[in-house]
Structures are given as structure tokens and as C-alpha cells.
Structure I
Amino acid sequence: MMRSTKIVATLGPSSSEPAVLERMVRAGVDVVRLNFSHGVAADHERRAALVKEIATKTGRTVAILCDLQGPKIRVGKFKEGRVTLEKGQHFVLDAAADIGNDERVGLDYKELPQDVDAGSLLLLDDGKIVLEVTEVRGTEVHTRVRHGGVLSNNKGINRQGGGLTAPALTPKDMEDIKTATKIQADYLAVSFPKTGADMYMARELMRAAGGKAFLIAKIERAEAVAEAALIDIMRGSDGIMVARGDLAVEVGDAAVPALQKKMIRLAREHNKLTITATQMMESMISSPVPTRAEVSDVANAVLDGTDAVMLSAETASGEYPVEVIEAMDRVCTEAEQTQPLSLDQEFLNRVFTRVDQSIAMAALFTAYHLKVKCIASLTESGSTALWMSRLNAGVPIYALTSQTATRYRCALLRDVFPIMVKYVGHDREELLREAENVLVQHKVVKGGDIIVLTIGEPIGKSGGTNTMKIVKVGEHLKP
């Protein structure tokens with residue numbers, strides 16, 4: 001798989017059968033997403049075990065991302081399962097109500113009356129229904145319907161412009177972090193963070209449970225997109241998800257394209273991962289081919305520099321879970337071939353203060369100008385490969401690691417292809433021979449190719465990359 005941009009696929013009823021999941025993996029899935037908003041711990045554990053079994057069978061590196069549900073800001077249930085709201089109608093959201101009717105409905109989020117006041121606009125069911133708050137009386141939020149329609153059980157609520165105070169981590173999330181740790185998740189996505197403190201709390205809870213996953217902050221609140229808030233969240237995270245669904249409801253759909261570009265740019269500048277998500281190929285839930293607009297959307301995310309593009313319902317409950325992977329693979333590959341290279345310009349705005357980071361940048365610069373076959377980074381933590389992947393040199397980066405956890409965490413990095421390698425003793429030349437042998441065995445290079453190698457001494461120490469070497473393949477190979 002020489003596609004630089006990675007594909008994240010959500011598992012669900014359509015993709016839980018072993019034969020289907022194997023076809024998806026062979027079609028190009030790099031990361032599977034386990035959505036903790038649905039199912040129980042046993043479901044996730046079973047799917048995670050199946051993913052690892054199929055990855056081993058196919059010889060592909062497939063990482064696991066566990067996505068926490070976050071706060072449930074939803075209406076309750078209706079007696080008839082749904083009601084139809086008409087424009088101008090009076091309707092009450094009542095934190096004390098039980099079963100709803102055509103006049104009022106209960107709330108899962110009991111704090112809503114404290115978070116709104118007259119004039120607030122509430123958007124239900126991803127903005128399909130708009131309610132204007134007229135007054136708040138105790139537990140009751142009285143509203144007038146601005147845009148009506150059918151409202152069914154448990155539909156989500158957003159406030160236009162943000163402002164809901166629900167904490168990012170709920171008691172359910174805290175238990176789910178333990179489940180994610182048990183199944184050895186490679187990435188943990190936190191829903192609705194507003195500050196870096198939310199991410200630091202998630203990391204502490206994960207560490208307390210024994211987990212080592214990379215943390216992904218889902219940017220879906222209006223409060224999170226201001227540059228200062230976004231950078232604060234990034235500092236507590238390893239990456240971000242541009243979660244365009246809830247974000248579009250809170251900030252307005254027209255604002256999302258520019259925010260997407262801004263978030264991806266800032267993340268790359270701060271050495272963070274990015275996943276672009278929501279409705280990327282939504283029509284393929286029921287169609288065997290994407291719309292032209294969806295093709296453009298995916299290609300645009302690739303040209304923005306995203307590390308990964310994500311599929312949700314398309315693979316979780318859609319009719320064409322394999323075909324949508326194949327379609328996304330084609331679009332990403334084609335878009336990458338047209339992406340302009342401007343590494344020299346990007347270097348002008350970079351400041352390097354660490355030896356290992358400086359070596360990573362030197363390797364990129366050298367590979368870009370020499371047009372080498374590849375960069376091979378012997379890495380324990382994956383940091384060197386991460387830094388190199390933040391700039392586009394037009395050269396594939398192979399993360400050669402002896403650490404299984406690092407192999408899977410590198411699966412989400414754009415332009416990076418992880419390969420396991422044995423660290424043989426503490427002799428640098430012997431290790432370089434091993435690295436070349438592995439690259440030849442995987443048919444990445446052949447005798448005579450020029451590659452750039454990065455390595456650290458003392459060998460096997462994390463964060464110790466301090467050497468770059470330009471190598472002609474064959475000089476170190478075992479006879």
C-alpha cells in the first residue's frame with residue numbers, strides 16, 4: 001500500500017463479519033474505529049480481537065482507535081417514538097419530564113436550563129430542527145419552533161455558537177477508557193473537549209488504567225475552534241479529529257471548510273496528527289459509487305495535508321463497506337499525485353531546538369533534493385517519523401522499529417509505513433545491515449538505490465536519534 005493518506009473505517013453491523021472485514025483490510029483500511037456510543041465492552045473486545053487476527057493473516061498493519069461517546073446532550077423518548085413539529089409551534093424541553101408528547105419532551109442532559117436563556121437557538125438532529133428559546137422556567141426550556149420536522153427519540157441537541165457546559169468526560173467514558181486499555185487501543189478519541197485540561201484528564205485516566213494510546217481530540221465545539229483554545233487542546237493531545245458533523249451545527253456549515261484548512265495547518269505546525277471526518281462518502285451508505293462532490297471533498301482534505309480520512313456509517317451500517325474503501329483509496333492516491341511540493345518554503349518557518357528533531361529535518365531536506373528512493377528511520381518511539389511526516393518531501397518514510405506499539409501508532413501517520421525490525425546487539429553497522437535487509441525483503445529498495453537512514457546512539461534508546469547517513473543499498477547487505 002503506497003497511498004500516503006491513511007483510511008480510518010468505523011466498524012459496525014455491516015463490517016463485523018470476518019470475511020467482510022478481511023476484504024476491507026485488503027482494500028486498504030489502515031485504522032479501524034470502535035465507536036463506544038454503540039454496543040457494550042464485549043462487542044468492542046470481540047471486534048478488536050478479530051481485527052488483530054485479520055491483520056496478522058493479511059500481513060498489514062491495522063491500528064485500533066477507540067472513540068469515546070462523550071456527554072449525551074439529547075432529548076428523551078416520545079410516547080409514540082416521534083412527533084412532528086410545525087413552524088411557530090410552542091414546544092417545551094423539560095429536564096423533569098419522563099415520556100414526551102407533541103407538547104414537550106424530557107432531556108438526558110439535565111443542565112440544559114442553566115446553559116440557555118431567551119434568544120438562544122437550539123439545533124436538534126444535526127440542525128434539521130431549530131428551536132428558539134423564549135424563556136426558562138425552572139426545569140423547563142420553553143421554545144418556539146423556527147424550522148420544524150419530525151423529531152424522534154434521543155436526537156442530539158446543539159446550541160448555536162456553543163456554550164453548553166457538559167464535561168467532556170462522563171462516568172461512562174471513564175469506564176470505557178478501561179475497556180480501551182484492555183484491548184490495547186493504539187488511539188483514544190475524546191469527544192467534545194473544550195480545553196487542554198480535558199485532554200490531560202483523559203491521559204491521566206488512561207495511564208492509571210495502564211494504557212499508552214495516542215490521544216485524539218475531536219474538535220466539534222464552537223469554543224474549541226478559536227486559535228488559542230485549539231492550540232491549548234493540541235498541547236494536551238497527540239492529534240485532532242476535524243469532526244465536521246457537530247462542529248457544523250454549532251458554527252454553521254459555511255464556516256467549516258475554512259476551519260478544516262486552519263486546523264490541519266495548525267496541527268502540522270505543532271507536530272500533531274489530523275483525521276478529517278464526517279459524511280466524506282455518505283451517499284455510499286446506499287450507493288455503490290460516490291457523488292462527484294464527495295470525491296472532491298476527500299481530495300480536498302488530502303490536498304489540505306490531512307493524515308487520514310474517516311468513514312463512519314459508510315462502513316459501519318452501509319451496504320457497500322468494501323467498495324467505499326476502494327473508492328476512497330482511488331481518490332486519495334490520485335489527489336496525492338497532483339499535490340505540489342514546496343519543502344524549501346516550509347523550512348523557512350521552522351525552528352529546531354532538539355538534536356533528534358534537527359536530524360529528522362535534515363533527512364527530509366536531503367531526501368527532497370537528492371530524490372532518494374526512501375527515508376528509513378530506525379525509531380523506538382516513532383517521534384522521528386512523526387516529525388518527518390509533518391512536511392511533504394515527496395519521499396516515502398519507513399519507520400523501522402522493534403516496538404510493536406510504535407508500529408501501530410505509526411499506522412496513522414501520513415507518508416509513513418511502519419516495518420518491524422530486530423535490534424541486533426548494539427553495533428551500528430550491524431543494525432544498518434539489518435535495516436537494509438528488511439527493506440530489500442519488503443521490496444522497498446533494491447541494490448544500487450540511494451536511501452537516507454536516521455539512527456540514534458546509544459542504540460535502542462528512545463528519543464536518541466542523532467545521526468543521518470546517506471546509503472547506497474548493497475554496501476551493508478549480508479552476502
Structure II
Amino acid sequence: MAVVTRFAPSPTGYLHIGGARTALYSWLFARQQGGQFVLRIEDTDRERSTEESVQAIFDGMQWLGLAHDEGPFFQTQRFDRYRAVVQQLLDAGLAYHCYCTKEELEALREQQWANKEKPRYNGKCRDGAEPREGVEPVVRFRNPLEGNVVWQDAIKGEISIANTELDDLIIARADGTPTYNLTVVVDDIDMGMTHVVRGDDHINNTPRQINIYQALGAEPPVFAHVPMILGEDGSRLSKRHGAVGVMQYRDDGYLPEAVLNYLVRLGWSHGDQEIFSIEEMIQHFRLENVNRAPSTFNTEKLLWLNQQYIKSVEMSRLLELLPFYLQQAGIDTAEGPSLEAVLSELRERANTLVALAESCRMFYQDFDEYNAGAAKKHLKVSAAEPLTMLKEKLAALANWEAEAIQAVVQQTAETLELGMGKVGMPLRVAVSGSGQSPSIDITLALLGQQRALARIDQALAYVAARAEQAR
């Protein structure tokens with residue numbers, strides 16, 4: 001039997017990092033087994049579902065590269081099918097109309113709490129109830145009263161839940177709209193689902209759904225419940241831990257490859273390997289090797305991994321991705337050094353594409369202000385002499401290449417009997433505006449002679465003004 005998996009988010013918000021990991025695991029398993037991956041939008045919650053959320057899911061999946069083979073399917077387009085199944089269960093005596101009012105159910109719940117009992121429907125209408133004027137009935141599934149629901153979870157092992165722990169759940173609301181536990185079963189049957197990978201917050205739904213499968217004469221799929229992701233403080237991952245929508249990671253400068261790599265390792269391992277290509281993930285991923293315990297989200301680890309990708313991806317990939325961030329930062333690279341040459345020097349230091357784009361700014365935009373700390377330390381009055389000599393020697397260079405520039409810096413230090421730091425650092429701050437840049441010879445070579453000399457002039461004016469203020 002060909003493997004079929006699915007990702008079935010509810011469009012009530014962005015695609016969050018936990019959902020993305022579930023989608024990745026489901027996608028990887030389908031790819032590893034040579035099967036099909038289905039995208040289904042579970043949008044029956046009409047009050048909370050939005051078009052913006054649907055688009056956020058599509059955008060997130062596309063950015064991550066988790067392409068679906070079938071779909072997207074929308075549950076709101078399948079209401080006729082759900083109504084037919086509800087009627088099928090009613091006709092078979094496997095479901096019934098319930099005329100209990102909200103007020104009666106609330107009173108029942110309060111009484112059960114007071115008696116320290118588990119709140120649950122008491123089956124009042126299970127054996128037949130007369131229609132009540134002014135009350136539109138819901139439809140409840142007639143859950144078995146005896147026995148256990150047992151399944152072999154692909155991640156957590158055998159799980160058994162007694163039917164006495166389950167009540168008769170509502171499968172159709174008073175307005176006729178179906179509920180989650182019915183629609184998901186009908187969809188998974190109709191779409192030939194063989195494996196359902198989802199968060200372990202669904203474990204309580206699974207025995208209810210298995211009973212509906214059996215009532216419909218269908219074989220349940222293999223379930224694989226993925227443990228939740230925790231924040232570093234041990235609580236459930238939330239926005240305060242950095243749990244934002246997937247597209248925010250794009251905006252913050254993460255490579256989708258790095259995010260996928262981080263997510264696959266967030267609860268799964270293959271020996272001591274940390275960095276995986278997509279092909280390696282597909283080759284090695286196994287559901288049974290997913291950890292049963294929750295995983296902890298670590299932003300520092302994600303940043304480290306992102307930096308490894310920035311350092312190692314093909315230059316063509318960086319050149320494909322970076323224009324988005326340069327545009328966001330308002331940096332125009334049309335005039336100036338080759339972007340590829342600049343990235344070759346900068347990529348080692350950047351841990352996000354946002355930081356990488358920002359580090360490019362000095363090569364394409366002039367500046368009026370210096371980093372305060374760097375200027376205070378290195379653009380002192382004493383910097384005037386080495387900067388003046390450097391300007392003269394650099395202006396005389398006919399060959400504007402890194403080797404010749406480095407020789408000028410070295411000669412200046414020797415002539416003035418200064419350490420390289422007393423010469424190189426004022427020059428670095430003068431041309432970059434800060435105390436950080438690639439090696440000074442490379443930096444000047446990339447800037448070009450005219451722009452470098454203009455910036456030294458600007459620094460000399462700054463030093464002179466500082467000297468004047470000191471008088």
C-alpha cells in the first residue's frame with residue numbers, strides 16, 4: 001500500500017514553528033517512503049478562519065519548500081459529504097439527536113465539578129429523546145460503552161484508553177455544521193490516509209476518531225503523535241519564547257534550509273550529525289526515531305545553524321536570497337563593488353541574512369556618523385598623522401589592489417614607528433564607520449580608491465574638529 005500523509009492546519013493564525021515541524025515530519029516520511037503528501041485546510045471554524053491565515057499557511061509551506069502532491073483541499077467545500085456521513089451514522093443507529101440545551105449541559109458540568117467528577121455528557125438522549133419546541137438538536141456519536149481503544153503509536157508505542165473515559169461527542173452542531181472529530185475521519189478515509197503525523201495534543205482525540213473509523217467500517221491509519229516544543233524555561237512554546245510565524249523567520253534573515261535543519265533535529269536525531277541536506281533528511285528520517293519527550297526550542301542554536309548555512313551555501317544561493325534583505329534595508333548595490341566579491345568577504349561573520357545585508361551597507365552607502373565607541377577610541381587627535389600619511393601614499397597608488405594597499409599600511413606603521421593597531425584601526429574606522437570590517441586591505445580594495453580617499457578626508461576633518469574642541 002502506498003504511503004499517504006497529510007498536513008491539515010486550521011487557518012486561524014500564522015503557520016507557527018510547531019506546525020511547521022509537524023508538516024516537515026509528515027512530508028519527510030512521505031518522501032522517504034516514496035508516497036504522497038496532502039495539504040488540507042481544516043476551515044470549518046468559520047468564526048476564526050481567515051483568508052489571511054490561509055495565505056500565511058501557503059506562504060510558509062512554499063518558503064520552506066514543503067511542496068504538496070495533492071490539494072489544497074478545503075473542508076468547507078465538503079459539507080455535503082459530511083452531512084451524508086452523519087445521516088449514514090444516524091440511519092445505522094450509531095449516532096442520535098440530542099435535545100439537551102446549553103443551560104442544562106452547563107448545569108450538569110457544574111454538578112460534576114462539584115462532585116469532583118470528570119465533566120462529560122451523561123447520555124441523557126442516548127436511548128431516544130422527544131423533539132423539544134425551540135431546541136435545534138445536535139447529533140452525537142454513540143460511543144461504545146465497554147472495552148478499550150488500543151493503538152500502536154509510531155512514536156509513543158502502545159496506547160490504550162478505556163471507552164468509559166469517553167462520552168458521546170457531538171459530530172454535528174445544531175446548525176448542521178460538522179465538528180472536527182467527524183470531518184477529520186471522513187477526510188482521512190476519503191483521501192486514503194495511511195499515516196497521520198500530528199502533535200500529541202491530539203492524543204485525546206485519537207480514541208474517539210478510531211471509534212468513528214470502526215463505525216464507518218474503515219481501517220484507522222497509523223498514528224504518530226509528535227511531542228510538543230517547550231520554551232527554554234520549560235513551559236509550552238509561545239510568542240514570548242520567540243515562537244513566531246514561519247514567515248517571520250524569513251523576515252529575520254533565516255535561510256529556509258537552516259530552519260528545516262533545525263526543526264528536523266528538534267526531536268529527532270541520526271547519530272551525532274547536526275547538519276543535514278534535504279536529501280539526507282529524507283534518507284535517514286524515521287518516525288520511530290522521533291523522541292517521545294518534549295523538545296526545547298533554543299534560539300542560539302538556530303542562529304548558530306543559520307550561520308553555518310550562510311558560510312557554506314553556494315554563492316548563487318546567497319545572491320538569490322540577499323536582494324530581498326538589501327531592498328528592505330534600503331541598500332542599492334547598482335553602483336559599487338561586485339556584490340559577490342563583497343559577500344565572499346562578509347559571509348563568514350553573519351548569522352542572519354539581515355545582518356549580512358547590513359554589513360554590506362558600508363560598501364555602497366557613504367555615512368555621516370561614526371560608531372561612537374569606535375570613533376572615541378580610534379579617531380583621536382593622534383590619528384591625524386597616520387591618516388594623513390596613509391592618504392598621501394594611497395593616493396599615489398597606481399595599482400589599487402589588496403597587496404599594494406597592505407604594503408602602504410605596513411610602510412606607514414614602520415615609518416611612524418607605530419604598532420599596526422595605531423595605523424590600521426583609525427583607517428578601519430575612517431573607511432567603515434565602525435571598528436569592524438573585513439581585513440583593511442580587502443576593505444579598501446573593494447571600496448575603490450576614490451571612495452576610500454574621500455572617507456579618509458572625512459575622518460581627518462572629524463579628527464581636526466575633535467582637536468579644536470579639546471583646545
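Just so you know, all these numbers are worked out from the coordinates, no wet-lab data involved. As the structure is a prediction and not an experimental result, all values here were calculated from the model. Cβ atoms are built from the backbone, for glycine too; each structure is taken alone.
So percent of Cα pairs over 37 Å apart, computed for just one structure, reads 30; which one of I, II is that?
I
One of I, II was used to calculate mean projected area of the Cα convex hull in nm², for residues 318-445 alone, giving 9.9; which?
Corresponding structure: I.
Match the computed value -10500 of helix-only ellipticity at 222 nm (-39500 (n - 2.57) for each DSSP H run of 4 or more, over all residues; to 500) to one of the structures I, II, and report its label.
Details: I: -10500; II: -15000.
The structure behind it is I.
Thinking of I, II, which structure, once distance in nm of label points 7 Å out along Cα→Cβ at positions 6 and 422 is computed, gives back 2.7?
I
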